[in-house]
1. Upon calculation of FRET efficiency 1/(1 + (r/R0)^6) of positions 132 and 220 (r between Cβ atoms, R0 = 41 Å, to 0.05) from the atomic coordinates, which of the structures I, II produces 1.00?
2. One of I, II was used to calculate percent of Cα pairs over 43 Å apart, giving 41; which?
3. Taking distance in nm of label points 7 Å out along Cα→Cβ at positions 44 and 164 from the coordinates of each of I, II, which one would give 3.2?
4. Can you say which of I, II returns 17 when relative contact order in percent (Cα under 8 Å, 6 or more apart) is computed?
5. Taking mean projected area of the Cα convex hull in nm², for residues 156-379 alone for each of I, II, which is largest?
6. -18500 is what came out when helix-only ellipticity at 222 nm (-39500 (n - 2.57) for each DSSP H run of 4 or more, over all residues; to 500) was calculated for one structure; which of I, II is it?
7. Between I, II, which one scores greatest on mean count of other Cβ atoms within 10 Å over residues 228-235?
8. Which of the displayed structures (I, II) returns the greatest value of distance in nm of label points 7 Å out along Cα→Cβ at positions 308 and 332 on calculation?
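Only the coordinates and a few stated rules stand behind these numbers; no lab work does. From a predicted model like this one, the values you see are computed outputs, not experimental measurements. Cβ atoms are built from the backbone, for glycine too; each structure is taken alone.
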Structure I
Amino acid sequence: MQRIQFTLSTFIAGLRSIRAIAALTTPFLALSCSVFAQDSTVIIDDNVRAGFERVLDDPRVTEALTEIALREPEAIQEQFRLTEIPAPPFKEERRAAYFLEQLKQRGLSDAYIDAEGNAIGVRKGSGNGPLLLIAAHLDTVFPEGVDTTVRERNGRFYAPGIGDDTRGLAAMLSVIDVLNDSGIETEADIMFAGNVGEEGRGDLRGIKAIFRDHPGIDGFISIDGVRLGRITNGGTGSRRFEFQFKGPGGHSFGAFGLASAIHAMGRAIAKIGDLETPSDPKTTFTVGTVAGGTSVNSIAADAVFAIDMRSNDRNQLAILEQKAKDAALEAVAEENARWNRGEISVDFVLIGDRPVGRTDPSSPLIQLTTLAFEELGIGFRGLSISSTDSNVPMSLDIPAITIDGGGDGGGAHSPDEWFVPTNSQLGPQASFLLILSLAGIQGTSEALLPKL
């Protein structure tokens, strides 16, 4: 494996006062009470800004921000090490075990693997504050056997999963490092988790398990992917089904006249393809896979397709689901009526359920994130809606956001996924400021994350 070579002088030469950087790069933000990007506006409450300023006034915080930058070369090496430990869907055990060991080495001696496979450790606060969960997902979309070796080409580092989401895992470990070495004690308990099951048919199972087992969580931050600037405060919901068609089956010639499971499936797909959905709130569907039948000269006894339905609105998602099911039932009825022996049936098997959710822009999580971006000179690119681990707490009315881990990259979910550590230290720095502002610093600032 080729390792990226950093020199500390490169980072040190670029280090200045955090406030000076913000003043030079985003002067219009430093003087504003609102942060704008595209159509997104975040209004900063005076009390939130004052609490954020108290965090910045702690000299240990300034020193820790500098230390994050100095340690970024090792953080990237950690990112590469994590990348090269395969974590296929439902087979994240090796990476989870390694991540657990990293949590323990960083002082979270009670860290453990839960029943779902999540690696969890808690950094205790004063005992009087809220409980804040920070997570990055362990799993990738890539099946077992895919080569995850990190390779450098023309200044880019390529490997499946190098950004999504080993960058988030590495940024989290960097934050824990400086928290410990700074001597800062927080008001809030902070739970750190490397969670399973974020991708594909994992169906957010890791985060679902954490919120099921820890009902006292008051706020959630997911660190996922590369680049910085956007705040994901909306959760696109999805419902995924297998529509399973069954019938008697028979010989294509000798049993001609029987209804066919594949013919019924085809009718259903055609009807679903004609469905109309609103553009706002965005609502979509696709039949992604089909299968069935025994041979070319058989009337199919079985057929199945998988359908993905998504929406930014839970009511529209429910309406779409019902329309798709009604279309399949109509198709079965038509197929059965067409032939002498109509015995086709259809079952709807749920294979994925990601809830719709939203965190209001007035939430301290969003206000403090925009302030952290402003302080670090990170251009705020707006609020966004996506499908991430944050869907789960959002749907439970628990404040939650997803932010990126820093650096540059692209090609997510492809074998040519790549990463470049351009200003990558800004990721853990932003997370560090956000976490401390929400969690509070004992003797310096109160926790700005409300207890639910």
Structure II
Amino acid sequence: MNNYEETNQRNIYDVINKEQPLTKKRKIKDAIANGFTFVSSTFGFIILGALLIFIFRNGIKLLKPDLIVSDYHAHHYTVKTTPGDVHNLGGYADPKKKDSFFSSKWGVSVTEKQNREGGIDIVINHIDKNSPIKDLKSATDETNLIKVGQSIESITLRDTHGNYVLVSAREGAEAIVNALDQGVEVLQFQSSFGGGGIRGSLLTTLLLIVLTLIIALPIGIISAIYLHEYAPQNKFTDIIRSLIDMTNGIPSIIFGFVGAIVFIPIMNGLIGSQGGSIASGALTLTIILLPTIIKTTEESLKTIPLSYRQASLALGASQTQTVFKVVLPNAIGGLLTATLLSIGRIIGESAALIYAVGTVIKDTVAINERSTSLAVHIWSIMAGENPNFELASSIAILILVVVFILNITVKIISNRVDKTKVRVLKEKKNGKSKAANATN
């Protein structure tokens, strides 16, 4: 309903209310109905506001650029002292970093920092330029792998008496430094870098969007064109439209069963996948989106005036030329709306993809392998014994922002299309008025 229709509707209500004065009983009923509407709306607003506050409060601190570009799985490194190396132990200046512990024997400073999984990491925040830590080598790689920003997992050392000293990150930063101060040789230094990022899930979501739209948009648009422009308007087409509407109301988890039973075996045979894959997920999303695309496209086709078609046919164009060169270009606003609504549905879908794609969080994305979208990523990190509310909230913020932008874009496109139609109608009316005046 556009603004013009809403204004007319209000005017009609005003006229009726003036002509028919409200009785006391009617006023009481209206007051109760208005009060119930206000209470219900307020309750819903409070619940939604509390949810948004919880999500932003828990997730905003993790929502940084490195979250988007980082891998979910950390990169692990193992190094040790190379036999024959001479180390200059001791005498290193403390950089005096806040909340840090410094080993003057090895010239390294560490601090405790909360990671994206909600745990505590022992992070290296300073290495002296002459530190023997830089001499530690991997058994397979001669280059130094220990750098600032890495998290220490465990260290095994030999002290001056030849005893072994083993300390892990669970014992804390101070215990790590005390062990380093006792050791004269590093037998094993295990560290890691990164982890907790959503790069793989983000790429999976983008790939699902592209593949699904490539399949679903042509099928949905062509189906809508056939139903509105070519198919006879009878009971059979009415039944088809009813089935499309009914399909739009089916829970998405049922489509997930269809994907697992039908599309996964098909993709296993076609592209050599094993189990769920991004390809089977795209096909599953296609059947989920088709009702929305068909209905939105058909509604946009209905808004195109019949005179456009008649004028095109009168000029000698065929029906196909009329549809694809006259009708569709004028219905582009509806097609864009269908596309944006589809993208929003793909981003927010989770239940169907759990069965059709899988719940394995991966950093390397391939069309014939399992992976997780952003929504399924949230489900995966919340399904374990220790749910990660902070990371889940960060991903939820990202999804909400994208969906909000898509909805605003749909509104802008719809308003522009409505304004264009109103302008065209005014121009037609003005043209008819000028022609009538010229005739007179």
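1. Value 1.00 for FRET efficiency 1/(1 + (r/R0)^6) of positions 132 and 220 (r between Cβ atoms, R0 = 41 Å, to 0.05) corresponds to I out of I, II.
2. Among I, II, the structure yielding 41 for percent of Cα pairs over 43 Å apart is II.
3. Here the read-out was taken from I.
4. II
5. II
6. Structure II accounts for this read-out.
7. Structure I comes out on top.
8. I
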